[in-house]
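Participant: The data blocks that follow each hold one structure.
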Structure I
Amino acid sequence: MKPGVIRCLHRLALGCFVTCLGFLLAQPVTASDTDRPPLDIVTLDWTLAETLVALGVMPQGVAQIDAYHEWVAEPRLAPEVHDLGLRTQPNLELLASLDPDRILLSPMFANLTPRLSRIAPVESFSLYTPDEDTWEQMLALTRQVASLVDREREGEHLIEASQALFDDLRSQLADDQPPLLVVQFMDARHVRVFGDNGLFQAVLERLALENAWTGVTNAWGFSLVGLDALVDIDARLVVVEPLPVGVESQLAESGLWRHLPSVQDDSVVYLPPTWSFGALPSAQRFAKTLVEALEASHAR
């Protein structure tokens, strides 16, 4: 090749390089350009697990995955997520082999912190603190977790989407909704009935629905009562599944069950599983399934 042609090609290549470099330097720096690599997270707590997934962060490991999918149901965990064993007795050898950047806990599992902190830094997040507004606590938890995993924008989007969903669902409800009793069966004769301080109450308030249970509740927002405590309460019964094994057949033979007002007028509403101790993803799920069931019942 002639020297003149070679010099021309060199000048052309250099010009292209300078042009491209100038273009790149002129571009605004975005969050993705400066973000640190995503943290490898494991958690024993299902509320934190559902929040992570809703933020677009799939944890490395979660405790009792089968039970998570039975009780929390959604959002689903990816098949590659490792099952860490029992929430109260996790597999420490497996945890160490995963070499996570952070282990996330709720105060319920605080006694495990000394052992887990030998594997990775432990972060604890509180929810359902007595005498604090449950809804505001859920928003705070969402922002705290989002900040930890560099998903602040996704956290705000989750909050905004939840608020918009509740506004939309509230507009779909008929005006003549009766008071509700939200329960979950422990056995054929005892239920958790949900009221103040709980996720279900926070959702009912945002849907402008009345909770018929005015009794005392614990820090988790429920009272454990016998079915007889519900007999004199004129309200529509909302049963949150799953039902313990054998309960359905036992209720069919229960005179006490048949005396409940909502059973007598055939207005009982059954909802698929929702994690009653969850955060915004569970609140969304409960709200959607409840409104769908109430509207289907109203249309009959």
Structure II
Amino acid sequence: MGIIDKFKIGFKKSASVFTTGLKEIVIKKELDDKNLNNIEDFLIQSDVGVDASAEIRSLISKRKIDPNKNLNSEINLILKEYIVSLMKPLENENFFNKKKKLNVTLVSGVNGVGKTTTIGKIGKILKSNGNKIMFAASDTFRAAAIEQLENWADKIHASITKSIQGSDPASVAYKAIDEAIKNNFNQVLIDTAGRLQNKKNLMEEYKKIANVIKKIDPDAPHDVILVLDATSGQNVINQVEEFNKIIPITGIIMTKLDGTAKGGILLAVAKKYKLPIIALGLGEKEDDLQIFSAEKFAEAFTQIN
């Protein structure tokens, strides 16, 4: 199955709800202010965000649409063009390339976003590109998280540094980087405990990991990836805001896009923060993490080629 097909299947729920909703609004050959307002309201309800929705409304109102063409198809085309123009600059496929020197990636997110599984999937893509991978099991609060990451290490033949449950997360990350430097690894991926962005003590511990690893590599972490859950809707905006205050985010990965009827949240995040989008999670299988492509995302979201 090709990547476009995977995108389209993954977005089937979002796309079908979205396109059906638009069809119910646009029932006439011409667009009046009432229709335009309804489209804008519908976009906002689909988690596209106020700013992006207003821009899309403006683009539709300014476009001279041939009355002989299907109006819904024309609106979807405008939406596709908007998505590509907004998100093309946010692609970062280079993240998965083979690195000439050690690259340390700190992976964060709130509870339940699929962080540990996502790290395993990232590791698989990196490994396929020739990287030598080390996992750091710094989610030491959950024994299950350590075991889960260990299973992924076994599955993709990566190395792992771990400790007992309840040990200091920063020390695990430090040991992983130390071992990686000594053994010429390309990549260290640090798992962190799922934490609510409003829990100060947990966020301070998260900051401590970054501070401690700088003692062994002043430039680390080289990447800070925030994993977001698409089913959380507008809550992800606050998560980006709060995590970015602690350690500047260099990229996002959005998971569970196959489980929501409101996939528009990615547009809202892209519009507000303009952070690189590393990949999208479109299912539970180990190959269901897809490297982000604006064109493919736009085609899947609008269901047009």
Structure III
Amino acid sequence: MIFVTGATGRTGRRVARRLSKWGYKFTAMVRDPEKAADLKSKSIELVQGDFGKPDSLRRALEGVEHAFMLSPDCGNQFELEKNFIDAARESGVKYLVKYSVIGANPDSPSGLLRWHGEAEEYLRASGLRHTIVRPSVFMQNFSSHFVQPIREKKEFRLPFGEAGCAWVDVRDAARLIAKLLTENGNSDGVLTVTGPESLTGKDVAAIFSERLGKEVEYVDVKPKEFRKDLVSYGMTEQVAEAVAEFYKLIGDGLCNVVTDTFYQVTEKQPRTFDEFVDDSLSVFLKKKGKKEKK
């Protein structure tokens, strides 16, 4: 049996959709089944569970063979993932896919990378057969965090300087994860997943300008300013600080690397940033006050 966490979120929901599209039956863990009722279908069974409640995890994982672990980004993330890894081992899970982030390291100056790095180390020591998936920064950040500034101010703000970043489409990350879950996967491997090209902030601005038919500017800002922006987007102070630290490392070249991991696993070509913008045009061109179609 396949088991998916985070199925109501950006990546987990796409993993669930991909598995359903391929005809697989699986279980999705949610904290409140009533609030996730839209996920329930002939192929998806909903089970209640909470990363912060080990007993609920053990019950949810009974009979599971392949599991996908995606916990919330938060200050106690290591504790939450430790709970899940322990429950998976005790429940006899045979293979676990951990969702991480590019550059994860327990000694990182970024809280985000440190939390993931600590969980990675614990997973390796657990004895569970596993794969760690480390995606680069998501293209979809532009259609969530940065969409309003692009629409209204014709700009986006990032603390990248002139560094390149191999942005990855979250749909590709989800396809790769679904592929791993439906096969034996890579034993004890780390997969760094990127898009097909490294782009600077100016490169991204040029793509937006061409596709949207209006001049869009990349504004290089200091990490502290970026942190304030993230808080204004709704992030907690702690998570915003961790993410801002991560983006500062991107400015130092952390994500200026292109891998062929996605193709090697899926035998598909990764989406380009141009394709992402083309697919999201209605989001970026939506007029203020006009309701988006569901």
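Participant: So Cα extents along the principal axes in Å, computed for just one structure, reads 67, 40, 31; which one of I, II, III is that? Display every interim value, and only then the final one.
Facilitator: Numbers: I: 103, 48, 36; II: 67, 40, 31; III: 54, 42, 36.
This figure was derived from II.
Participant: Have a look at I, II, III and say which one yields 5.3 for distance in nm of label points 7 Å out along Cα→Cβ at positions 157 and 253, as calculated. Can you show the working numbers first?
Facilitator: Numbers: I: 5.3; II: 2.1; III: 2.8.
Going through each structure in turn, the value belongs to I.
Participant: Where does the value 2.7 come from, among I, II, III, when distance in nm of label points 7 Å out along Cα→Cβ at positions 77 and 213 is the thing being computed? Let's see the in-between values first.
Facilitator: On the way: I: 2.7; II: 4.7; III: 4.0.
Matching structure: I.
Each value in this text was obtained by applying a stated rule to the coordinates, not by laboratory testing. Note that the coordinates shown come from a computational prediction; the quantities given were computed from them, not determined experimentally. Cβ atoms are built from the backbone, for glycine too; each structure is taken alone.
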